[in-house]
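Undergrad: Take a look at these structures.
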Structure 1
Amino acid sequence: MIFLRERLKPRLYQEKIFNTCVKSNCLVVLPTGLGKTIIALMLAMHALNRDKTSNVVFLAPTKPLIEQHKRTFDEFIHDEGGEIIVLSGETPPDERMKFYANARIIFATPQTIENDLLTRKLTLAKTSLVVFDECHRGVGDYAYTFINKVYNKQRDANRKILGLSASPGSDKAKIIEVCKNLGLNEIVHMDESDIDVKPYVNEKEINKVELVLPKELENVKNSLEVSLKKRLIIMKNKNLLKTSDSSKISKRVFLGIQRELQLKLKDEKSAELFENISLVSEVIKILYALELLQTQGVKPLISYFEKMKKQYNIKSNRTLLSDEDFREAMVQTFNVEDKVEHPKFNALKEIVLNNEPKKNKFIIFTNYRDTGKRVVNYLADIKGLNPVLFIGQAGKEGLSQKEQVNIIKDFDAGFYNILVATSVAEEGLHIPSVDYAIFFEPVPSGLRMIQRRGRVGRTKIGKVIVMYTKGCIDEKYLYISKAKEKRMKEAILEVKDALNDLKQSTLEAFSKNDNR
């Protein structure tokens, strides 16, 4: 294996981050497109040169992602024969054992490494560096946590860990958990505003498109909100809520109440408990119906109503379907099925057609597969537009990882000029240069908004367009994501300072003991 050092021309900020990573086990937080893989490459070659009998393990959540990282490494390393390998669950276990014997750099999915550690097909005793890509996943029982525990036990000296993420989350406790689980003792955070990064990034123009819900859909919204309000008042009277004002309560609160009530079922089987569980379920279903209506339109809501009818045996469905206001909302919705569409569809068409689709590439993000299909069908009827749906693997209609890779290749080659994607396109996977990112709806997540924005502006000025419906949950999500993004930066700084303080106190304690 030969490192083609002359090909590597790291940017100044990459060199600075690398130098920090040599000294510490770092969580590197860099926006998508700023070359986190190059930093991992530099650290990998440093680790292998330092211990010439060791290997490096580079982990990423999916096979396309590990293959993508390997392609980057291949640009700078000449493999003389089986020293750089890619392993996933598709590789038979016996073959993996043979590969491990000669490998210097192992690219693998975490589940594969976890399984091989459990079955003792693999040891990390010779591993000098483990890279955790998308390391914000390293919480709970995700495989990253187990792998690092084993690494700590099997390799006690010259051990290096690197965590990579575009955004580790807005919750300070979660960032601390990631650092603790993966043995990361320093945070390096840079973004487009940093003086060292600015010369290498293109501007992003971010525009918001405000739309108004048609009167017919506003009527449906009002009926659903009346149905919701009745239940919130009951919940408040039962001391399940402190307020019946829906604008002050998020869906997460109701999901939390639902979990608490279901946990009580282990010790209690009272009629009141079952009644409360059904009540909370009704509220969550109304909130979901409202979200579909306000952010997606009539057809997804009708599909949801039809599903509820088919599942009439479920108590919460029966109660809602017999509720006067909920039924009124259903009647209103069915009456306008072929007459009214959500204004986002027409706005989307205008945005694309007004921005030279023959010259530019677009990625359209949507939360729902069904909406993605509708967007593709809607745009495919327009001359000059060649949209393609890009979704995850789950379900009968899901795309295999091979199909995902082929779609991205075709998009890069120009067979398609519009990629209509669900959340699968937000994380990690390299998507070729995109000129416009259009959000069919905002998401109440700072992390996801950062990842979506990272899809544009890699080679020239990128444009981000966020569509939202005035006075609806869309608008609320827009402000939530902005607040969470701000909190994330604050949380990173707080954890960074805490880690530095901890490191300093450890050094001071060591110095005191040494002086004795």
Structure 2
Amino acid sequence: MKKLFIYIGLTALLFPIGCTSDFEKINTDPNATSAEVFNPNYLLSQSQFDYGNTGYSQLLYQSMWTQSLASTFSYYGNGDKYVASGSALAYQGRIFGENYRSASLAVEMQNLTKDKPALSNLYNVGTIMKVLNIAHITDCYGDVPYTEALRAKEAITLPKYDTQQTIYPGMLAELETAIKNLDVNKTGPTADLMYNGDVTKWKKFGYSLMLRLAMRMTKVDEASAKAWTEKAVAGGVFTSIADNAKVLTDNSTQGNNTTGALRVGDDYREVRWSKTFMDYLKATNDPRISAIAEVAQAGLANNSNQDLAGDNTASIQIGLPNGYDLNGGTTDISKHPQYPGASGTGNDVAGVGKYSRPRTAIYLDRSGVNFVLTYAETELLLAEAKVRGWNVGATSASEHYNNGVTAAAASLAQFNGVASSDAAIKTAVAAIPAYLTANPLNVSSTTASLKQINEQIWVTTSITFNFIETWSNWRRSGFPVLTPVVFANNFSNGTIPRRIPYKVEEASTNPVNYAAAVARLSGGDTFTGRVWWDK
């Protein structure tokens, strides 16, 4: 694995300002490389790493908009209370900038391989990576540059914003072509942080991504959603957790940014699992509670000690209500009617010390993986497709549901080396069959089934820290039903945000195309607008 991360370092050194540089005009630097000798595989690992590490902004926003996590700390107000806090304008543009950078690396990789038949698999993997990134961007912002994006070498520096309604068919068509052109008899990628060059797994990933994108359209174009879902299933989606798409990290070279953010002192002390989330798990005695949650040992010093594990006994876990702070006023957490009291005594007091945090051993490893798309999510989406009566095979909705919940628990063992042998995770996995017997899929009505399936997608994507997907699926499905936080001076009229405003620089750097996109938004460039598939 360390060898793969050397590639990331090389890419950063060779292309420090991105991928629009002219590779042919570097002869004046005797230490530089050229397009003829540069290995484009290096760009894949950097693209994957950049995509996986978009986690900081989703911690600040989507993790708390979906009431998976909660926080009393100031700059988490953007997510927890829908109040602009900290570097709010910079935060809202991060996904836009970071994912276009990742996509640009994939496109440059394609530029270097398009005339090299021996590298055709790398070219097609580049298409899949591009689609993965564009999907992230459009799901968050709506209409965005697509057909003219990433074409600065063609002198297109002010790309038009395509409508999401046209972006989705375009992405799906690109995916279909790329997957069909992947050839298991040719060499796979050699700097691959997701599948270590396994072309068969890339095919499964491509079809599973196709399934995710297809299901995104259920509210606005069910016929297309059905057609693309059935096409994905016929092609071959994930069949086990061994297929999980996850990006490797290595703290000795390039660590996990989500973990790094949580290790910031204030974040570590004040980011907790949400009351909404923990109450949902506790209502059914979900065996995953002890695998994902712990209460820090008493006192501020212990709450701040990142090397000190907490108590993960299920019965003592308590979720932190969203919408509170530690400022001493009417919204201070101590005013909540169920406040359990502070942890510690005297000057060594932690105001939220008795609330459950993500388990340190599992979630705070800087060499832990970033999950991209899991078998669990795939199975739960198939359960929904089956409930809708679509042709996705003979497996019943209940079987798909059971497979999804089981896989969600088992996937926790893939976070890092500690997780792979963690006793609490093993206990949770062993207890899942009994849990499913006690809590089977409710098939009394279509609505009841869809509710339960999508609540489990909420759980699955939350415990794998894939919060942008948590938020996107909540907007699409409407489940779980969440009660918005109403906090003074919020930026979303007391509602849970449905989109992110565009990167603020776009108004000045690409004003004509930005203005055209904003004109298509009901209510303007705000957090309350809805993207096409969320209408």
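Quick note: the coordinates plus some simple rules give every number you see, no bench work behind them. None of the values given here were measured: they were computed from a predicted structure. Cβ atoms are built from the backbone, for glycine too; each structure is taken alone.
Undergrad: With mean count of other Cβ atoms within 10 Å over residues 162-169 derived from the coordinates and found to be 25.8, which of 1, 2 does the value describe?
TA: This value belongs to structure 1.
Undergrad: Thinking of 1, 2, which structure, once FRET efficiency 1/(1 + (r/R0)^6) of positions 410 and 482 (r between Cβ atoms, R0 = 25 Å, to 0.05) is computed, gives back 0.15?
TA: 1
Undergrad: If you work out Rg/Rh (Cα atoms, Kirkwood Rh) for 1, 2, which one comes out largest? Intermediate results must be reported in sequence, preceding the final value.
TA: On the way: 1: 1.01; 2: 0.96.
The structure with the largest value is 1.
Undergrad: Tell me which of 1, 2 gives -14500 when you compute helix-only ellipticity at 222 nm (-39500 (n - 2.57) for each DSSP H run of 4 or more, over all residues; to 500).
TA: Only structure 2 yields this read-out.
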